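Enquirer: Below you'll find a set of structures to go through.
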Structure P
């Protein structure tokens, strides 16, 4: 079974997941950004050096470019690389500020410092960048306005104090807007991540629940198949019911299992087997359930569906022999569209039987019902076969008894000395009916081989005698039928009533060898109501 969460591993929060995702994105973005800065920085560095006449400024530009190239080539940590990038932007901004004062393009770099600090580090780093920019503007403006520092570009427009305040306000405004926007974006992304996590957790729970249901369903089907296989070869109800009840109880946590079969009228469900001491008491009392009543068993038969009893208190009140019942399931025993009876299952645990499992239990009940029907048909076939055998034995007995009364059927050979003590008697048995006997006597003991030989010969002799009797019987019947047909033909050939009477008397006397035959046609003494 799938384990949901290890106790030693703490699930990451949406904030942590967002931070990890964003950290991975920044670390993957920093190298392409450095490469892009080197490419476009080279395009901007060469014209700047050619146009500049200050070696210090050129040296700072070159040093900054080399530092960026170093952190790009060498695999430094993310913090070192971003610190180098931000330091380079800040240095270039100061150089531009010293060269062109606040009215130059240095403001662009200070805004870039805020943007990169916020985006590549954190909104807090962006706030620090704003403060750093304002301090830089304050110090540089004070030095330049006091004349301590003169802009390197002699043609730079002179800045006023208001320009410095305006630049600081603009930097603060745009920087704060960027930081707040980025912060809101991160919050929205966190919310989205929370929703994604909630959805994933829901899917995981549903998947886990589904896997549990599949496993439970698979286990239930496996148990049902085992029960059906175990009882499928049983051909007597006396063996079937106890075996099926034991299997149901051991596999489905039942403490009481009962089988009811409908009587021929369908009015009553008669208890055929019930487990436990309660079952013995109920069977001794010949317990049965009225199908017109309001019981769960009667209701299950009426609606032709399994019934789960939720409130089992009434069961314990109606039947004090079952005080431990907390769950009950009643299943009709179907064979096709016919209901043979019901299977009644009781458990001492609550919610043992669930609605979604009723179909599986019903399949089990249907399988048991088929075995019940097969056992019933087998018993009927055995009974019919026994009746046929009994009738056949009676027929053979009557036929041979009549035959032996008409003539003696015996034959003997050898010495009839009564002093022989080693006698052997083998019956002539035909289909469990003895029609005669072979008597043998000898001065020596009979061996097993001799006895087996006599038994084999007796079996064949019995078959031969029966075949001979049947041949004689069929020949006698054929001769009698032939004689009957001849007499009838002669009677019908007679032309008048006197000839019919004479022919009838003459042929009967001749065929039956009767000493006297008389035929009379008269209405005297005949009852009109006959």
Structure Q
């Protein structure tokens, strides 16, 4: 499941093509994973990746990570000695008179951006060599070779000389879908052989940056992902997901003409069969199934049941079941963790063992269970809905798994946690992903922001020593800090201790911005 963004890997180096709109490294806790964090938590061999250099969030292109102490030292030395050659491609819609020229200045921070200043002793000197490669109407393509490595250097030098980059509104550029700056090529001496190596990734400034980000994440083994995530992708209040061969659009309002046009634009390059729209209703409990179900907007109708792929696993999806279509896409990376046993850097567990027992509460259509069972674990799926448990059994069959070798329990989760504890049942992992609000005859009302600690307290007696606890919530009124504190306090009160912990934000196809803050909070704990 190597992501498509990986260009090259050997014993010492990992080279990727970073898409625009993705940080190299997370700027702050709970702000989402940068590509560095995302990679090092995916594979054991990437756990000790080192950041050698960075690219701005808005900049795409070649990014090199070190995999060994030899590489880390060699590359760090080469960067410090300015022995690394880098070329960038950029586009501007302003006139550039000269074909080749060099810009030198100091660069200083000024609020949220940086500015070029006259050179002075002790200043942060910056030097960039520019070369025009193409002129086409009002667009000019250039290559830039920075001799120094200051933050926003190329962007600042271009703007200071009258040709801000297309899309770079921070520095006066004309608005565009993305900042047209791409790390085209990097050349350095290989840390093991000492021979020069060059890595190149051509730019595609005309590609939809939203699709480019998603295409960097997933390959042909995943056909279920979010393509437009509200304001984070420039469409406030609107979400669009790819589900197998179909698109699902969701918003509280009817589709606008612009949104319908965007759906049509997405269908063709992805070679999809049809697009549906679902009106989000805050009073979903009072909504009839046919009213809550998505309606066909474009193309051909979907069958009653169809298949979406995720990390090579098959899941049954449906547009005829009302509000739910069968899979929570924002949990894709957590299902991958169950499939691979790699929870985070230096945090693994052995699902590839038929004796490894997992309890999946609020199992829905058993997506977590399918991933764990495919890895070799024995699963118990617990849910209040017989319909969804049967759906889960069909998901097992789709993936060549014998559902009779696993347990499916119908009933109230809180009641069954008590019953299983009385029976002395214990599991190697317990998964908690409750709805934000629920109500049952047996347990009454559950509100995540008030009652999550009670849920954890009921689960802990079922968790073996050194077992894995997974906790998740979509509750927007519960902050990540409060969520983690609730779990930590509950574990301590139970006389147990957290020995490993990894907080996981929502995946990169659900990008986190100020205008579209995070909704999903998940964490993995090893509890002694």
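Enquirer: For Cα Rg over 2.2 N^0.38 Å, for residues 68-219 alone, which of P, Q scores largest?
Expert: P
Enquirer: Using distance in nm of label points 7 Å out along Cα→Cβ at positions 108 and 404, single out the structure from P, Q with the greatest value.
Expert: P
Enquirer: Also, quick follow-up: Taking mean count of other Cβ atoms within 10 Å over residues 148-155 from the coordinates of each of P, Q, which one would give 19.6?
Expert: For mean count of other Cβ atoms within 10 Å over residues 148-155, the value 19.6 is produced by structure Q.
Enquirer: Tell me which of P, Q gives -23000 when you compute helix-only ellipticity at 222 nm (-39500 (n - 2.57) for each DSSP H run of 4 or more, over all residues; to 500).
Expert: It was calculated from structure P.
Enquirer: Something else now. Name the one structure among P, Q that distance in nm of label points 7 Å out along Cα→Cβ at positions 172 and 500 of 5.3 was derived from.
Expert: Q
Enquirer: On FRET efficiency 1/(1 + (r/R0)^6) of positions 428 and 508 (r between Cβ atoms, R0 = 41 Å, to 0.05), which of the structures labelled P, Q is highest?
Expert: If we compare FRET efficiency 1/(1 + (r/R0)^6) of positions 428 and 508 (r between Cβ atoms, R0 = 41 Å, to 0.05) over P, Q, the biggest value is for Q.
Enquirer: Next up: To test your reading of the models, identify which of P, Q gives 7 for relative contact order in percent (Cα under 8 Å, 6 or more apart) when calculated.
Expert: Structure of origin is P.
Enquirer: Here mean projected area of the Cα convex hull in nm² was calculated and came to 27.0; which of the structures P, Q was it taken from?
Expert: Computing mean projected area of the Cα convex hull in nm² on every structure in P, Q gives 27.0 only for Q.
Values in this text are rule-based calculations from the coordinates and carry no lab data. It should be emphasised that the depicted structure is a prediction, and the values quoted were computed from it without experimental measurement. Cβ atoms are built from the backbone, for glycine too; each structure is taken alone.
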